[in-house]
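Structures given as structure tokens follow.
Every read-out reported here was derived from the displayed coordinates using simple, explicitly stated rules and does not represent laboratory data. A quick note: this is a predicted structure, and the numbers were derived from the prediction, not measured. Cβ atoms are built from the backbone, for glycine too; each structure is taken alone.
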Structure P
Amino acid sequence: MVATFQKHIAPAELQPRQYALEAFGLTKSYGKQKAVDGVNLQIRRGEIYALLGPNGAGKTTTINMLTTLTAPDSGQAQVLGYDVVQDSAQVRQLIGVTFQELVMDRNLTGRILLDIHGRLYGMPKSDIKARIAELVALVELEEVLDRPVKTYSGGMKRRLEIARGLMTNPQVLFLDEPTVGLDPQNRARIWDYLRYLKSKEGLTILLTTHYMDEAETLADRVGIIDGGKIIAEGSCAELKAGMGADVVTVTGEGEVASFIVVLQAQSWITFVSHHPEENNLQIGLQGEAGHSLKPIINLAEQAGFNLADISISQPSLNDVFLKYTGRRLRD
């Protein structure tokens with residue numbers, strides 16, 4: 001049985017609120033496998049929010065629930081004040097969605113695809129024509145709009161898919177891997193579109209991505225999901241600041257447990273994270289790394305841990321992701 005709000009809140013009551021998306025305790029299982037396990041999420045209006053996670057972490061299932069494609073087993077979610085279960089039709093009128101796998105009839109032209117999408121949503125014919133003209137100018141597809149989609153490059157297809165997601169003037173846009181497989185030039189172009197949509201139209205965007213630079217470039221806030229739970233959240237600056245001033249990564253063999261114990265006892269170390277799959281330790285430092293390398297080497301010797309490699313870097317989003325999930329994003 002799907003859990004709902006005890007009191008159904010009318011959208012008008014939520015207009016002054018700052019959140020476009022809210023989810024509380026969302027769960028979804030497939031057989032014995034719990035794909036989403038109590039996700040809590042609040043995304044502000046006009047915000048770009050990047051949801052990061054390893055494969056199988058629960059990203060797609062979460063988005064499917066928020067976009068009404070899948071009903072949650074329990075928990076609640078609202079999009080602009082509408083409950084995703086009770087008010088699914090209204091939610092669909094307010095959102096745009098683009099999927100990682102492009103679903104297009106290759107023999108149709110870009111214009112016809114956009115026209116069909118507008119008609120499916122009941123848009124007046126004159127509005128469809130005007131909206132197509134506006135969107136193809138935005139995504140720079142005027143010259144190819146009347147060509148069959150099968151003649152489009154990968155970047156053109158991605159831009160057409162974004163245009164289709166925007167056809168109905170959505171207030172919230174869901175993007176699943178919007179630039180996967182694109183060259184740097186096309187990726188940068190799509191980033192420009194998304195920044196424009198946020199700044200000029202106040203669009204709220206929830207995107208998933210496997211590109212850390214994409215999240216750092218676009219997102220106001222980042223959520224890391226693993227095992228069906230949001231395990232870290234904040235701006236990129238906040239997440240990296242939580243790692244310390246610098247991050248030391250060490251590999252080696254020997255008494256790793258003893259090494260971890262002595263590291264954790266040091267006041268100048270902010271965290272120690274062991275990643276057996278990566279065969280390394282992450283060590284967060286409060287001060288400058290140059291003043292702390294020698295003590296780390298000494299502590300390794302005292303603990304009976306034989307260092308094979310040691311490296312220093314300023315914290316990155318990759319470091320944050322590895323700390324919380326124990327894996328790199330593409331694992």
Structure Q
Amino acid sequence: MNASYIPGNPVPVPHGMVQRLLDELKRQGVEVPPAAGASGHAPPAQFTALYRAAIEQLEALVAKGNGHPPMRKQEVDLLCRCVLSSRTLREAIRCAADFCAMLYPRAGALSLGQSAGQAVFRMDSLRRAKSSAACLVDLTGLFFYMLLFGWLIGQPVRPTHVYLAHPRREDAMPFLGLFHAVVTSGAQTYGFEFDEALLDRPVVRQAAELDAFLEDFPYRLIGAPVEVVSLSQQVRGILHAALVHGARLPTLAELAERFDVSEPTLRRRLAADGSSYRVLREHNLQEYAEQCLCTTNWSIGRIAEQLGFASEEAFRRAFQRWTGHAPTRFRRESRG
């Protein structure tokens with residue numbers, strides 16, 4: 001694919017993307033954002049600003065034609081916060097579908113299926129009319145879910161087949177190149193297929209990581225590959241999710257089975273990351289205990305139970321070992 005390379009910036013904006021946005025804005029009679037310029041080229045940061053301004057204006061126009069308000073960035077961010085509480089990607093997709101159902105019809109309708117070893121994610125935008133502007137807006141939604149799902153599990157979701165509900169494939173050019181997959185136009189809904197094994201991948205992200213991810217999301221299409229999460233980060237995420245849901249912490253053997261490796265191999269790979277199961281387990285217990293003491297009014301006994309300790313006294317001893325303080329003193333001083 002041809003691209004416009006910007007000196008000093010290693011990430012190119014694929015050729016034609018800027019011009020496609022400018023042409024669509026002019027076609028719809030929408031004012032061109034000042035940052036667009038006239039050359040049809042833009043460095044990634046400038047492209048992100050242009051893309052956001054263009055899609056937000058086109059979304060407002062398309063939504064008005066459908067007789068309802070547009071989706072707001074705050075609602076997109078809230079959806080991300082909701083799915084972050086899920087334990088697996090499968091659960092996250094179902095959570096997203098439930099969230100969109102509450103905003104019907106503004107957020108469209110989501111569904112998940114499986115066929116021949118492939119997960120099939122579908123996004124019905126529920127448009128009254130298909131237009132080139134709606135196509136760009138809906139493509140943005142499809143990119144949004146693909147990037148979000150990959151971020152949640154710490155590895156890219158690489159589609160094997162992409163479906164467009166829009167009948168004119170040329171209206172989606174040149175953005176289709178970002179999928180790196182076969183694209184079929186004129187389908188019943190938008191969607192994409194990917195390896196169904198990813199559905200059972202655990203959500204490994206934590207709330208503290210969300211704000212940085214949401215900055216300019218879902219408009220940061222260029223130069224924003226999913227950051228691959230190390231094995232130790234994935235283990236930490238699984239342990240954290242278990243604590244949040246009040247579930248028993250998985251053992252090293254159970255984690256090894258989940259990652260489809262032997263226990264010795266898992267130990268070696270964690271050691272290569274400079275960590276170990278025991279260290280990660282203790283860190284998660286301490287971190288979550290401190291969070292509970294600082295942000296809840298739970299009794300010490302309830303916190304001990306939530307963390308899986310056999311007794312309140314066992315938790316007190318462990319907390320004293322971690323921090324050098326008794327839980328009650330830590331709570332008092334943290335709120336001081």
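Out of P, Q, choose the structure whose coordinates give distance in nm of label points 7 Å out along Cα→Cβ at positions 159 and 287 equal to 5.3 when calculated. Answer for the origin of the read-out: P.
If relative contact order in percent (Cα under 8 Å, 6 or more apart) is calculated from each of P, Q, which structure is the one that comes out at 19? Computing relative contact order in percent (Cα under 8 Å, 6 or more apart) on every structure in P, Q gives 19 only for P. In this comparison of P, Q, the computed figure 4.7 for distance in nm of label points 7 Å out along Cα→Cβ at positions 63 and 279 is attributed to Q. Matching task: -10500 is the computed value of helix-only ellipticity at 222 nm (-39500 (n - 2.57) for each DSSP H run of 4 or more, over all residues; to 500). Pick the structure from P, Q. The read-out was computed on structure P.
Largest in Cα Rg over 2.2 N^0.38 Å, for residues 247-318 alone among the labelled structures P, Q is structure Q. Calculated for structures P, Q, mean count of other Cβ atoms within 10 Å over residues 71-78 is largest in P.
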